[in-house]
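Okay, got some structures for you below.
All of the numbers you see were taken from the coordinates with simple rules; none came from a lab. Because the structure is predicted, anything quoted here is derived from the model rather than measured. Cβ atoms are built from the backbone, for glycine too; each structure is taken alone.
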Structure I
Amino acid sequence: MSLLSRYILRQNLFLLFLLCGVGLGVYVFIDLFDRLDDFLEAGVGLGVIAAYYAYRLPFILAQIFPAVFLLALLVQLGLMLRNRELLALEACSVSLGRVCNTILGYALILCAVQFLFSEGLGAGGHKAAERIWTEEVRNRQASSRRLTDIWFREGNQIVHMAGVTPAEKTGTNLTVYVFDPQNGGVVQEVIRARNFNATEKGWALQAVTKIDPKAFSSVEVEAMLLDLRTDVQSFLVIDPKAKLESLPFWQLGREIDRLQESGSNIERLLTAWHMKIAYAFAVLIMALVGLALVTLFGSLYAVVPLGLLITFCYHGVFVLCVSAGEKGLIPPVLAAWAANIFFALLSGSRVVLGRSAHLN
């Protein structure tokens, strides 16, 4: 590694750690002020509050890291402009392209770090923090959580559950539509049960009514065993009310494969899966944005506010496209990567065309 690369990386890391600390401190202060009444009402101790924020901080850091990196880069390059360091480099035949290559290579490494950190400590910490908030503060145990209006498909059967308690593997008002294997559009039988219990051998139904649509007849039985293998506990993982970003990348991929086999709509989950990769590359996009601004303006007081404005615009476009992908308006891959592609083309073209930094 050259002396120039070491100098740039050392200076950027210093600013990056400093701004990360400031950003997390501001977040904790604002969030604690907002949740203080809930903590006091629940009567939890300082240990529980400290544990909650200790688990939550990695997830928050992963979310704000691209913006913090851009701010650190703009401050660094702005100081280099003000101190005429970039001018001295150009006078020594060191082009801005060489500086750009160092920063972009460094940003690419940070993309991998951001992804692994987000899907490791970030996702795990968020899950632990939500557990503390739910069980210690809100007093809602997972064992008593009940989901309503759940649909899924297994083989040639479409199942609807009016209510289910996943941890107990029990539910009420079950309806199973059994389709003809030879003609998927024909309902062969409808099975309704007042209560059910999911076991390893199948689902045990109670107070069952079996309806034959062809014969216009129905038969009532006290109990029966239905050959269903779906694990109802998995519905806690894919609860539509849950935040998709809290699911680890690898676990989300497994859930997508399982739901795809059952014929379920996976647009929302597939968009979130691609979003995790795309957001990690936001660090590289922010590096391009920072370099583009430096080639346009030569003032620290200009590049920093503009960088913050562009960051808000990027997140707005990113969220808008992801929302469109989750609703099926655009393909999931395009929804996750549209913001990255747009800002990469916009800022990358300026970096390529800009031959030197403004030093006014």
Structure II
Amino acid sequence: MGSTQSHQEIVRELLVTALDNPGAVASMTASELDLLMRVARRARVLGKLAALLREAGGLESLPETASDQLQSALVLAESRARLALWELDRISWALSDFKDGNCIAMKGCAYLLLDLPIARGRIFADVDLMLPEAALKDVEKLLNERGWRSQELTPYDQNYYRNWTHELPPVVHVEREVEIDLHHNILPRTARLKPDSHKLLKDAKRLSKGKYYVLANEDIVLHAMTHLMFNDDLADKLRDLVDIDGLLQYFTGKDDEFWEHVLTRAEELDLRRPTYYSLRYVRQLLGCTIPASVIDATDSWAPPAAIVWLMDRLVPRALFPPHPDYPSRLTEVSRLMLYVRSHWIRMPPWLLIYHLSYKLCMTRFRKK
């Protein structure tokens, strides 16, 4: 590590080197290895790193302290995967009488059901499902009857979920702690971009086993990109960018025309901007190989140059965790600005003002 590097650059180089070349981890110094364990855990890629090291045969050669942490991350990831699969099985049972549309597994659960390489070592937080909007009420009723309960929310938050967003309030089974999010689209109703959920549902494919569907391959990638760039908070979301990198590598390796499918579908679903940003940063930050023709095509989807310049300075600081021993005010500011941006692109101005005013009032009221 160069002595002139900033603390943020040191963290970034450590993580990218370890994920791109796991064999290099064995040659790291004790202090570098300690820092890598800490920031990889915060970035939620410790399990991913452990899986890569296990596949490369380098897990056992590490010092015991690091090896134990990585082994533990693998155990946790595998345990969460089993929980997710069991929850999917129980949901399938609960919805055995549901006949009014495809039940699509999304994000981490889709990666798991498809046995994609990026699922290895990935720690699952919840189960994301997508269904036709007209079917959500019946599905929610069936789940409620079979032991799943919605969180207690204020009337305002209930209205927010049901009338403004693209999902219902989360439900959790009374005997388990795996959260289920029921979606009818991949972006809120109030967002500036309006992907057509009917197209996503129509092109979903049924898995060979079970009753679940998954999105078309290009839609899986576009959903990952959209989820990242429209997220409420880009803080420590490196894992999502790593997912995109892995998805692109896997699907382009299977289909020579996959890039064309992604570009065509991004235009069809009105997802050009998140596609542009995701491809830009997966190339710049993780070194993902993207054909020049794809870069040229997506450059036409870019915002004004001044915005690109600003995003290039904000996004890397937000995605990568800060150095744990050297807090960065600039990183905090970057994350705050991107948090504001996420709300700006998810709501029209009048609704944003109304929403933030309500939240501010409620926060002050609760403190009293």
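With mean count of other Cβ atoms within 10 Å over residues 64-71 as the yardstick, tell me which of I, II scores highest.
Comparing I, II by mean count of other Cβ atoms within 10 Å over residues 64-71, the maximum is at I.
If Cα extents along the principal axes in Å comes out at 58, 55, 45 when worked out from the coordinates, which of I, II was used?
It must be structure II, since only it matches.
Can you tell which of I, II yields 0.55 when FRET efficiency 1/(1 + (r/R0)^6) of positions 120 and 304 (r between Cβ atoms, R0 = 41 Å, to 0.05) is derived from it?
On the way: I: 0.85; II: 0.55.
This value belongs to structure II.
Determine which structure produced the value 48, 18, 14 for Cα extents along the principal axes in Å, for residues 24-79 alone, calculated from the coordinates; the candidates are I, II.
Numbers: I: 48, 18, 14; II: 31, 24, 16.
Label of the source structure: I.
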